[in-house]
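J.: Given below, in the form of C-alpha cells, are the structures.
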Structure P
Amino acid sequence: MLQRLRLIAAATALAVLVPGQAASAAERSDAAGGWRAAWTAAPHHPFPGFGPPNWSVDGFTGQSVRQVVRVGTGGATARIRLSNRFGDGPLRVTGATVGQSAGGPAVRPGSLRPVSFGRSVSVTVPAGGELVSDPAPLRTRALDTVVVTLYFAGATGPATGHENAVATSYRTAGDRRFDPEGRAFTETSRSWYFLTGVETADRPGPDPGVVVAFGDSITDGYGTTVDADNRYPDELAERLAAGRRPVSVVNAGISGNKLLADSTCFGAAGVSRFTRDALDQPGVRTVIVLIGINDIGGGGFPDFGCGASPVVTAAQVIEGHRRLIHAAHARGVRVVGATMLPIKGAYGYDTAANEAVRDEVNAWLRHSRAYDAVADLDRALADPAERNALRPAYDSGDHLHPNDAGAAVIARVVAPLVGGPHR
C-alpha cells in the first residue's frame, strides 16, 4: 500500500499532457487543490518574429534563459508550466529555478528556489506535450514580479513560445540558474520561450477565482510600453487589487490571432484554442473575449508565410463568438464580450467593406444578450469627432492598437463586468 501511495504521489507531482489528452479533469483537480493561474502566455509555433531578436527557430544549446513575469495572485508556493507543444522532438530541461525579481535579470538575494519535476532536477517533455512542475516554496503576493530561469545543456530544437511578450527576456551561455546578480545575461529578446504558466497556491482568505483575458494583439499588449506591465489585463489586475478584489487576471492574447483561421505565426484560431488557453486555466471563473478584428481587417491579405487570410462575413464572425460562449457556459464559466475598436486610418484594415462587417458584429455584441455582459470598447475609445477612429490620446500611432492610456481605459470599462455569478 505504501508503494502504491508513493506512485500516486509521483504521478500527481509530475503531470505531462500530450496531444489528444484531455486536460479538463486535471485542471479541475488543480483548482480543487488550491492552485490558481497567476500568469500565462498562450503558446504558438516558432517563427522569426517581426522586431527584436527572436530565438524560437534555433532554440537553445548550453544556455540559460531567464524570463521575468508578473503574477496576478500570490501564495505560499508556486509552480511553473512548460510547453513543447510545437517542438519537433523531445525537450530536455536540465534544470530550473524561480525567485523574486530585483529588476532586469537580477533576482532578490535569498529568494532563489530550485524547481523540480517529479522530484527530479531534470525532465524531458515529449514533442507536443506540456508539463507542470512540483511546487516550490516561494511566497508571493498579487502583482509581485517573478523570475524563472531554465537551463538547457543540450540542443532544444525549435522553441514553443510567445513572440510578442512586451517584456524583456534574457539569455547567456552555461548554467546560470543560481546566479542572483544576472550580469552575465547580456543577450535580450522580447519573446517568451517554453514558459506558458506560473501558478500559485495556499493563498489565505476566500478564493476570488481567475479572470482570463482572451484575444489578439490588443489583449497581448502590442502598442503599450515594454517592461511597464501596461497591457490592459495588467491594468485590470491593478484596478481589481486596488479595489480590494485580489482577482488574478491572466493574459491569453496572441498578436495577430484570428477567431476563425489558424496561423503558423499568430497561433491557432480562437475557436480552436479557447478551451486550452482560457477554459483550462486553473481557477478560471470569467473570460473576457476581444477578438475578430484580424479576421475582418486581414481578410483577403496574401499569404506572406503565416497562413491564409480568408474574407469573412459578419455571420461567420458571430457564429465564432457563439461557439466560444457555448464552450464557456458548458464549463459554468462566465463570459464577457467586448466590441471591436475603431479602425479608421489603420493600414489595410480601413475599408468600407471591413467597416460594415465590424459595425454589424459590434451591433450584435451590444444587443444580442448572448454574452453574460458586454464591454463597449468601441464607444469608449472612439474619437468624438470621428466615431470610426481611435481617439488620438489613446492611439499608439498605427490607428489600430491602443497605447498605455487606451489600455487603461479598456481596464476601466471592463472592471465592473468581471464579477458576479454566471447567469
Structure Q
Amino acid sequence: MADTHKQTRKKRGSEDSVAVNSAGWLAVFGAFVGFLLSYSTLGVLVLSLLTEPLSNTFGWTRSEISIALMVFVVTAVTLSLPIGVLMDRRGVRWILLPSLLVFGLVLGSMYYLTASVTHFYVAYFLLGLSAASTLPHSYTRVIVGWFDRQRGQALGVAATGAAVGMILFPPAMTWVLLHYGWQEVYLAGALLVLLVCLPVVGGYLQENRVATSLRDYNSRGSAFGGLVQATKSSKFWVMFIAFSLLGFGTIGPIPHLIPMLLDMGVGAMSAAYALSFYGVAAVIGRLICGLLLDRLPAPRVAVAFALSPLAACVFLAVHPDFVTGLTAAALFGIGAGAEIDLMAFMISRYLKITAFAQIYAVIFAGFYVVGAIGMATLGYLFDKYGTYTNGLWFMSLMITAALVMLGGMGRHSTATDRVQSDDNIS
C-alpha cells in the first residue's frame, strides 16, 4: 500500500513538473515575441534604417538623429527603475500590456513627423516613455521565476527574439521604405506591435508561483529594500560599471552600421541584408551563450563574447571596406547576442532575485544610457572628422576595460534559488 502511495505521488509530481515545464516554455515563447517586436528592433533598428531618408527629407545631421536615439534610450531606462519596483511589488503583466498598447500608438504617430527637429525629439521622448515597461527586465523577470537549472537556455531562447528581428526587419522594412516611404515604415512597426506582439504576450507571458511569492514578499517590505541591499555588494558595482562600458562599445555602433556601409558604396538593400547578417550572428550568439551559461562559469562566457565586438571595432578602424563591414556586423551580432541573457543570468546568480527587476533595471540602465552616449559620440566624431575611425578606437578601449572587469568576478552560486518560503527570500 505504501509503495502504491509512493508511485501515485511520484506520478502526480511528474505530471505537475510536465505542466509547469510546458507553461514555462509558453512564457518563453511570449517573451520571444516581446523581444522580437521590442524597443530595440522597432526603436533603435528602425531609426538606423531611416537615418539617411530622414536626413535627406529634413536636412538633419547624423549627430542630430543620434540624439533622438539617446533621448529615447535615456528616457526609457531612467523610468525602468521605478517600473522595476512596481513589477517586483505588483507583477509584470498589468504594467507591460498597457505599455505595449501605448508603444504601438506612439510609433504609429511618427507617420506625421514634421521638419522640426524638436518635434522629432519629443516624439522619441514619448516613445521612450511608453517603451520603459517593455525593456528586458519585464520578460526576464518572468523567465527567472519559471526556470532554475535551464535558466541560461530559457533566457537565451527568449532573448533570441530580438536577434531574429534583426534578421527579418532590415530587408522587410527596407522594402517598405523603397516601395512606399519612411512614414510607412513607422506605420508598419505600429501594426506589428498592436496586432501581433500585444495579443501574443498577453496570451502566453504568465507568471508562476515563484513570481507570486516574490511579489507578495516585496509588497510587505520597503520599496527599494532589495536594491539597497544589492548595492552593498561589490559584485553589483562591478557588473554595473562593466556592462555600462560594454554598452558604449556594443550598442553605440548599431545605428551607424548602415550609414557606414553606405559610405563604403554599398546599396541600400545590400546594407540592409548586412544588418540581417548581424541578426543571424546574434541568434547564434544568444543560443550558444545560453547553453554555455548553464555549463561554464559566467565570467569566462562574458569574456569570450566581449572579444567579438572588440575585434569588430578594431577591424573597422584598421581596414573599412565591404568585406570588413560584413565581418564586423557578424562580430557585433555575436557579442550583442549575449548581453540580455548574460546580464540576467549573472544578476540571478551573484545577487538575490527578490528585487530582480529593480537590480536588472539599474544595471540595464547603465548599459543602455552609456550605449546611447556611445551612439551620439560616434555620430559627433563622424561629423567632426568625417570618419568613424577615432570613435571606433575609443569604443575598443571601453570594451577592453569591461572585458577585464567581468573576467575577474570569480565564482558564482550554482545552487537553486527557487522560493519555498519567506524565510529564504532575503
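Read-outs throughout are calculated quantities, based only on the coordinates presented, and are distinct from any laboratory measurement. Everything numeric in this text was worked out from a predicted model, so none of it was measured. Cβ atoms are built from the backbone, for glycine too; each structure is taken alone.
J.: Comparing structures P, Q by mean count of other Cβ atoms within 10 Å over residues 265-272, which one has the largest value? Before the final figure, lay out the partial values.
T.: Details: P: 21.8; Q: 16.4.
That would be structure P.
J.: Of the structures labelled P, Q, which one yields 20.0 when mean count of other Cβ atoms within 10 Å over residues 257-264 is computed from its coordinates? The partial results should precede the final answer.
T.: Details: P: 23.1; Q: 20.0.
Source structure for this number: Q.
J.: Taking distance in nm of label points 7 Å out along Cα→Cβ at positions 81 and 249 for each of P, Q, which is largest?
T.: Details: P: 1.9; Q: 2.6.
Structure Q comes out on top.
J.: May I pose another question? From which structure (P, Q) was mean count of other Cβ atoms within 10 Å over residues 137-144 calculated, if the value obtained is 17.6?
T.: On the way: P: 17.6; Q: 28.0.
That value comes from structure P.
J.: Please state which of the structures P, Q yields -26500 when helix-only ellipticity at 222 nm (-39500 (n - 2.57) for each DSSP H run of 4 or more, over all residues; to 500) is computed from it. Let's see the in-between values first.
T.: Details: P: -6500; Q: -26500.
Computed on structure Q.
J.: If you don't mind, another one. Can you say which of P, Q returns 51, 44, 24 when Cα extents along the principal axes in Å, for residues 185-320 alone is computed?
T.: Computing Cα extents along the principal axes in Å, for residues 185-320 alone on every structure in P, Q gives 51, 44, 24 only for P.
J.: Given a value of 26 for relative contact order in percent (Cα under 8 Å, 6 or more apart), point me to the structure among P, Q it was derived from. If you can, show how the numbers build up before the last one.
T.: Numbers: P: 17; Q: 26.
Derived from the structure labelled Q.
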